[in-house]
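What follows is a set of structures to go through.
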Structure P
C-alpha cells in the first residue's frame, strides 16, 4: 500500500471465535490476475460460497470456475450484487480509486470488506476506519497476503534493533502500476517505527536517483522487469557484516491462504485492521 505515513495503529477488534457457517463472498476485480486466484480459492473452500463476481468490463457476461464447478454471472454493479446475494464479505483486488468506491458501497450495505489493493493513503485508511465503525463491520487491508512476506516483516523488525544501515530492494513484473510496492513501504514503516537509520551519502552522484528513495534513513529501490512476479529483499549492514532477508513470490496462489484466513477472520471483526500480521497474531 502506498502512502508514506500509513498508520499501523489500526488493529480493529476480533470478537471471540470465527463463526462456523457458509460465508457468502463477492470478488470485486474478479477478472484481474489476483481476482481470478481469489475466485478459484473461494470456490474450493468448503466453508465459503462464491455468490458474485464484479468487474468494470464483464466481457462474456460470465466467469468460468475451476474444475467442474461451472461458471458464475459477471456484473459491473457491485451494490446490486450485494443486495441480491446478501453477501457476507466483499474481497477487492483492483486499484486505490476503485477500491475506495467499492468500500463505500460495501460498508454502506453493512457488509465486511477485504482489500489487497495498493496505493491507499492515510486519509483513505481513516475513511475506511470511520465507515467500518459507523456501520459495525470489519475491514482488513493488507499490502501483501503471502504469509512468507508477513514473516519477512516480522523478522526484519527484530533485526532492525541491531543494525544502523538498511536498504530495501523490491522487484516486480513490468505491468505493476505503482512504485515502490506497498509491501516495501510497509516494511520500511515497520522497521523504522522506533528507529531512524543512517544513510551513507555519496559525495558525488553522477546519475540521479541511483541511491534510491529515502524513508526514515532506509534506502528503497524498485525494479520493474519481465520475468518477475514479486520479490522483496531487506539488507542490513554494520561493521564487518551484512544480513539479508528475502521473500520471493513465485506464484500468486501463495497469497490465497492469507486471503482465505482474512475472509474467515473478518466475520468477527469490528473496525479496520491494517496488515495480515494482526490476524496471524505474530
Structure Q
C-alpha cells in the first residue's frame, strides 16, 4: 500500500475536496493552527501514487498494508436523478441486473469511485445531471449533440448519450481521468461518447452543440466563456456548475460580457449551478 500526500493552504480545501470527491481512499485533514490542510490518497500500486505526484507534486511513501481495496469497494446507495436515471457504484453484473428490474423505466449507470471526479453524489455533478435529464426530456423528439468540458469520470457525457444524445464529446486535461472515462464509456455501453485529452485553454473547435456542460472551477470558466459561447447555436443550452457562492457575481458578469445569460440558477450548500444559453 502506498500513499500520496500534499500540504496546501486552507483556502484550497474546497478545490482538493472536489478534485477527489467520491474516492473513498482520499482523506483531507485540517492541521493544527487552522491554516493548512493535508491531502492523502491511498493507492494499491506505487504507480498510481506516482501518477498523482506527477500531476500535483507532493510526496509518495509506502505504508503498512491493509485490505484497502475491500474497505473502499463497499458500494454506496444508488442515486436517482428525476424519473429517468439511476447512478450506482455497483459493478457486479448480477447486482446491476437487479437494479434494472427494480427501477423499470430508468437508465442505470455504473460509475465506480476511482481517481477521477464524478460519481454523481457531489452537489455540482448531481445538479448537472438534473439539468441534463430535463434537457433530454425536452429534446426527446429531436436530434441533439452534447459537449462535456472537464469530463472527469465521464459521468455527464455517458448520461447524455444514454438519455438520447446522438453524439457526445468529452474533454479533460487529466490523462488519468481520460483513461477512466473511456473505461466507464465501455462499461456502460455509451458507444456515441468520444473522450479526448485536451487543455481547455488551448482547445479549439468550429462545431456547435445543442447542449454544452462545464463543471469546472470558476477561474477556468471565466477564462473560457468566450470559447464556450462559440460552441452554442440558437436554442442551445449551456449548463454550468462548480462555482462557489462567493464567486457567482464575478462569474455571472464574465458570462454576460461573453454573450451568455442564465435563466435558471440553483444554490445547493456552498455551490452554484446554472442553465442558460446565448444572451
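Every read-out reported here was derived from the displayed coordinates using simple, explicitly stated rules and does not represent laboratory data. Just so we're clear, the structure is a prediction, and the values are computed from it rather than from any experiment. Cβ atoms are built from the backbone, for glycine too; each structure is taken alone.
When relative contact order in percent (Cα under 8 Å, 6 or more apart) is computed across structures P, Q, the figure 13 traces back to Q. Taking mean count of other Cβ atoms within 10 Å over residues 150-157 as the criterion, the top structure among P, Q is Q, with the largest value. When mean count of other Cβ atoms within 10 Å over residues 94-101 is computed across structures P, Q, the figure 18.5 traces back to P. Computing distance in nm of label points 7 Å out along Cα→Cβ at positions 158 and 206 across structures P, Q gives 4.2 for structure P.
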